[in-house]
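Engineer: Multiple structures follow.
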Structure I
Amino acid sequence: MERFVGARTGHGRWGAALALAAAVVGLSLGPAGAAPAKPPIPVRVVVITTWEVVRDGKDLRGELYAWKTKWPFTTEMPFPAGVRPLLFDPKRHVLAIVTGMATARAAASTMALGLDPRFDLSHAYWVLAGTAGADPKAASIGSTAWERYVVDGDLSQEVDARDIPADWPTGILPNGRTTPYGLPAPASHNDDGNMAYALNPSLVDWAYARTKDIKLPDDPVLAKVRAPYSGTGALPPFVLEGDGLMSARFWYGEHLNRWAERWVPYWTEGKGVFAMSAEEDTGVMQALTQLAKAGKVKTDRVLMLRAGSDYVTAPPGMTAAEQIARQAKEGLPANHQALENLYAVASPVVRALADDWVHTRDTVPGGAAK
């Protein structure tokens, strides 16, 4: 505005009118006469994936691959604050992101997307589809679980295994407690951090109801891996509702598995049931929680689906160290099947949310969060 104050465009009313017109033009164009900013792109669904293997420009497959090759994403968009470019389907207004692995990258990438001025995410649904380790007591490899709760497995105190008192079941203690699983449990959201997030149960139930009858493929490879297990872990792949424990530290062995099976209900008032072990979900929820406080997103529109690419415990007769060595040599036994099943189960839900936008924009399927 200062440049018009000092300008001499004429005298009297004509000069004032010309100056005012020039000012209005300058305001409409923005700084240095730039064109007006484009309105943000409304996004209906964000598909969250966490890892993709790309080497020498070649995509060697990860969680994004099935979406990239099967969903009609026609636009690749740069995402300098993230780890990979974004993919966008302008017809359905579906956006796909790779956050990067582990809690910190997932939180940072989600926050970066939430603050990206190119997008209007105020009504967006967020559907995470990622691989995980399955607890054979709750699921089998290749199975997919819609999570109701996601629990943090990193924020804690820990005593080395060689120093654990004889009457302690584990060396992992909640912050603020002097014994494992000390009661009463601290608030799940406290000054030390956010330990557990409850997803919208009505939305989770809606997604599960739409997908529970999907027949997931089975094959001799999966059957061979399942054979040493019993109970649920021996079943062919299926769709379930189950909860996730998130940790940036990979853990192995029956002792830590028993910790996981108690840690999840400890932080969820006895309601959560450990089914899947992964890394990123609490990081995503931390970012979305803060974005919601800023009015950018809604946290009652989040779905998280995990598929078992391996078991969190070794089969009978194999030690935890032997399991690590085998996976380092052979890879995760059901990785391919888990990646395919994630798309098979998540994509119908994404499609339903995006295609029924006349209803889902303002009304969350299944009802509001309880």
Structure II
Amino acid sequence: MLNYKFKIEKPKQGIVPHLIDKIDNLTKPKGSLGRLEELALQIGTIQQTLTPELKKPYHIIFGGDHGIVAEGVSYSPAEVTPQMVFNFMEGGAGINFLARQHNFNMKVVDAGINYDFEGLDKLIDLKVRKGTRNYLHERAITQDEFDLCIERGAKVVEDCFNEGCNIISFGEMGIGNTSSSSLWMNCLTGIPLEICVGAGSGFDSEGVKRKYSILKKSLDNYNFKRAMNNYDGNGSIVDMLGYFGGYEMVMTIGGMLKAAELKIAILVDGFIMTNCVLAASKIDSNMLDYCIFAHQGDEAGHKFVLTHLNAKPLLNFGMRLGEGTGALCAYPLIDSAVRMINEMNSFKKASVTKYFD
């Protein structure tokens, strides 16, 4: 049970025929601009206007550490999480040059990093705890912590909305969060765990096998506790998300649900963010109407979770950095779609003969 309540409405469909009519009467063969036409239709429907616009784009990075890293599930050491936060704040990470290139405002949030930051005035401190517990042995996130993460993630997005934002993307920094994502994916889709588990930040095939073995044992322990009634949870979807989740991932869910409630378009990045969408959609499926899937990454399970969501990513660049880089790389396509519907002439205005029905 989720204690924080969202009121997410499906976009009203009455405007759709009018948007289609406008798009079809631009000076081009019907459908000739392909996915740009689909994007213009989606953005116009979300914003309920024939003249959509993109205002104050924001990118939010939530950071958190994972107790399961102690078991060796990640190629990268745990200290990389705070080190990369310093890099974000100095403007030197991959996501930073993309944010500058595409004029995104950025917020970096400490959701649960195992480090005491000092002197980083622009880092948003919403730390719940210094890293989650090790879910090989126990629940990673308590119910109270889960609720707090949802509330705090929602508040960050609400602040962006109040600053004028109507399109948003999310990224993460948390060594070990592909492991949590793989477990969420398996539990929420039924896709076999071995398909969900990939290389993360750089494992070779033997490393992936070790990672799978640890995650399988964690899942078996969870299921055994439930079967033997030796378990303090209720077995719900929210309960499972907390058992295997990361603070940064749950804050992202809260942010995504709030964005949909506020009718903000959501640009979705790679494997971890797609699994956050998957989780959020199990809480309220209406949020999917606000999602634009930007990128299919190289993590093994990503294409399978996208297929499960009937999602068509805009790009397939072989990226697996995280941080939200795939989302920002795709942003110019959304910009092009909005420019198309607003800046192209109609056949009538341009005095061009319409040569199709």
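Engineer: Of the structures I, II, report the one carrying the highest value of Kirkwood radius over Cα pairs in Å.
Structural biologist: I
Engineer: Given a value of 17.1 for mean count of other Cβ atoms within 10 Å over residues 117-124, point me to the structure among I, II it was derived from.
Structural biologist: Label of the originating structure: I.
Engineer: While we're on this one: When helix-only ellipticity at 222 nm (-39500 (n - 2.57) for each DSSP H run of 4 or more, over all residues; to 500) is calculated, the result is -10000; to which of the structures I, II does this value belong?
Structural biologist: Going label by label, the one that fits is I.
Engineer: Comparing FRET efficiency 1/(1 + (r/R0)^6) of positions 125 and 189 (r between Cβ atoms, R0 = 41 Å, to 0.05) across structures I, II, which is largest? Kindly include the intermediate steps, with their values, before the conclusion.
Structural biologist: On the way: I: 0.95; II: 0.75.
Ranking I, II on FRET efficiency 1/(1 + (r/R0)^6) of positions 125 and 189 (r between Cβ atoms, R0 = 41 Å, to 0.05), first place is I.
Computed from the coordinates by the stated procedures, all read-outs in this text should not be read as laboratory data. Fair warning: this is a prediction, and the values are worked out from it, not measured in the lab. Cβ atoms are built from the backbone, for glycine too; each structure is taken alone.
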